[in-house]
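Visitor: Multiple structures are listed underneath, in structure tokens.
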Structure I
């Protein structure tokens, strides 16, 4: 049965988490949020019907679907099969409105495809998670090097390329995932050859490039820090299955260690989580491969380990809140260093409300573990912070109430249902105190 995706509104709800659970059982990971949203944007590059499989049932997908619909596409989802079809017309709209873009920063990923397909784009400056300043300078500078004229006014980025985009050399000061995606999607339809130096290397970038290649793009160096894109005149729609979500898989892996549990994670790539899994082994956990994923077991109090977040293949910043939650009940003291998003430590104030002993200094957090946390009301400040707070609530001495859980719904399909199947006592209730 197919349904049209259109309802992107959220309802004020909260999670009530009762401590003391040991997570045990099996989970199956869907496609990566951070890949699927960009694959949906890439569909704009080819007229016709593109199919994307392994799509997670999350709010951000609904928002992106509505954004594509307003650009003139028809978007439907097969609920049972986690399959999205995007029918892209010959003539696209080129304006992405603020009422949608403000809800999700990934909306900016339509910027490059729209300039490439339409010769112009008007995209509202995005919103999303409150985890620090994530400027769009590299996106804009890259498109300017490709020949676009870009200006910012009245809350919108306006770009035009009346003569089409031209291949160029683009070098990033930092391996930005979003900027890499936007420039690659713009360059595939540019005239000539584009070289992107210091490109991001995340598995989601590789997934996007593979889909573009299947559409007819010419991209060399996929998986490395230098990408060479030879522009083509047109692309064709494809049928593509998204790469598994390594952040969701990593969340459940940390949850198993945090609660001294035993979780088998299916449809997961160990090679995409090499460093995080090594860190979990250092805490005393056992990590073993299974046919389509891996199993994480823990039967003792974790040992504290130091972690520093870095772009891939380093430790993912998106797993930092969960690793802080783990460190907060580990034996010993851990140093957590955040090198990607400077405001990611906003989450620490909520952890302190749960009794965590954490001291921050710049981009460092020193976490002194204690045997158990203390249940309290807390607020999710972003997707990953919300997941981290729920995991922390599982090792508290009472009930933890997490508000602003719409953040979690943006990144984790069936979050409460999965926790319940694993043995947790977590319920979703209306947040009557929300304004």
Structure II
């Protein structure tokens, strides 16, 4: 059983337009654009049936929830929750962002670079205290999950809130530390999908928690006409479009392929062509791919619209070696290696593939390749690889270890955007993850759930 949570940031507000710090100040309301995009979210979610809807009580989020609600068929009542309020920044709220940068230069730098250490000195009836906004917001997010998940097992839940709290909800669900708060993007009316699986009662080894939550997609904005989020202010470093190869027959059939060089099938070539069309108008400066057939052909199809870009192949981007599992179905693996398949599902970091690799080995070569790439490029480009490689890269963005391997979904032909605003030595920003809207109608990933 599982719970699906659709997480939405409110629409554009008057303070967003004015570039003011909002926090918990409840003076801003939706602009006309904010209203229209909230309705577009409602249309995008219309095919889904929700069992519960929660919103922040602040006007801009509550309005967004109401407009979405008006588009849904027989939705449940909207419930306002205090735990969904935005980050509390009492000394900055109402100020223009440029004013804050000028008057609180050191604090603003700390807020951006080490948010977990940032605090404000505020007065209370008990005297002056140090208020840590991000640490407090992370605790608030954990409390929200504690409140609602047990009441919504095997249900669809809609949550409408704010930039900061949404980042913390994503981070606390996945085990991401507060130091990476600024590495998660949440655009106005962006849609994020989290799948919470019930714990396996028959499996008690440490490490299983990494498979309990899956980020299916994050910060989708194609439904509001924004193909890819814009880079942040003063963006200096590269933008990498991480793509998973198109479907193969073995993906479709659920057969483990690993380093067996299975080519794309017709649907996989169609997915690559759809990804190519999606990225046709994006200016590309570089392109990298695993040298295996399925990602290489995917990359070549994408580059048909970018004929001046030379494709560079990297052996370290090859898929995980499943060893003796390759060419087998799940049922055959369970029969031939009793208990190991269940261990792979629940505690992947503890598995050594028979005559193959373990995840630590995959991490080592995937991250080495990624570091080489980000240090050798500028501008925007594509990196086309495999499920396990992409998951290792995504985990590494947030300092997550192989225990969290199952936290990130990568659909065949999906596009993910990763920015390095301060260059390769600065913190990355996951702008959007696992876009599949170019492959099928709707926001849900409909690609094959086949093996790696």
Structure III
């Protein structure tokens, strides 16, 4: 089942449930290494990345099991092995966040350098420099980062960029450190606040998560908890884009408008109508959307994960829009696939100039990463003929039941 076959869809309708946030649950699973005992994490999406992170925890000595349809139980005991092997870590970059929890709990960690989606280098130097300020020492040997420390010490850390991964690693390391740690220029994403909530319920003392300054008072020990994962704002953005492309009226059950304010504002400028609903988020689009300019920025700005969907909507909109990528290099690869479908897009450095068309043309295309694959599926909703997306297993890494949910709101899609 590595291909999706899509045909033009008329106006979409119905409800689509939004799953728990991939970018939150992976970090919550890493945080369970901070204390022995049994955790219950609810609203967990059944996706490949969660399975891989579960395999990583199991390789280190945890017992991980599904309990019901959307809940995971994670149990740790004293036999933990603070090593993250290459064969698991190379599948996804998010696995580097086990470094902070392992190091602060056990005083040592051995973690393979991460793999994951291929859209440019994202070095972990910032993570290591921050942890060094807290007393850790590092050595890179045969593709592994080997870390050691006595008990980490609180420190004032100013990140040169509000990196989500670095913020998470330092945050988890600091909760068991001696003294107070202050993270300046911290990432502000909702997933950071969700992680801080999880840690505070474990007994940590974290203030300011969701703001540029986070203060953590170290404690001597933590305890396992139950926790419900926040909804996935990137998944919600995907279905908003589907409505924008195909038209129609859809309710995104469980989505949170307060996590997506800038995106909702931008889609409103393009002509969509979106508002909070008692069930989540209501969205409607009729006719072609209007072109706007788009620039990715750290949260609360427009996330780089939203960009493939906005480029796709601009490719189908009225007028010309300029899209600027300010966060990662090499994240325009999917544009070649949109051009294969007839999109009029020109790349100039870290800018894309997008001239809208009434319709695209169905074609064989390839999903290079999670969001690119989903964006190509959105483009297919207004592409004459049949679009075949190969390597669609990338989509399964980040979306729970993508095929079924798209079908549920009227998308004409098959898979093989």
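Read the figures in this text as sums done on the coordinates, not as results from a lab. Because the structure is predicted, anything quoted here is derived from the model rather than measured. Cβ atoms are built from the backbone, for glycine too; each structure is taken alone.
Visitor: If distance in nm of label points 7 Å out along Cα→Cβ at positions 339 and 379 is computed to be 3.2, which of I, II, III is the source?
Guide: Values: I: 3.2; II: 5.5; III: 1.1.
Of the options listed, only I reproduces it.
Visitor: Oh, and also: If distance in nm of label points 7 Å out along Cα→Cβ at positions 171 and 259 computes to 4.9, which of I, II, III did it come from?
Guide: On the way: I: 4.9; II: 3.8; III: 1.3.
Considering all the candidates, the number was obtained from I.
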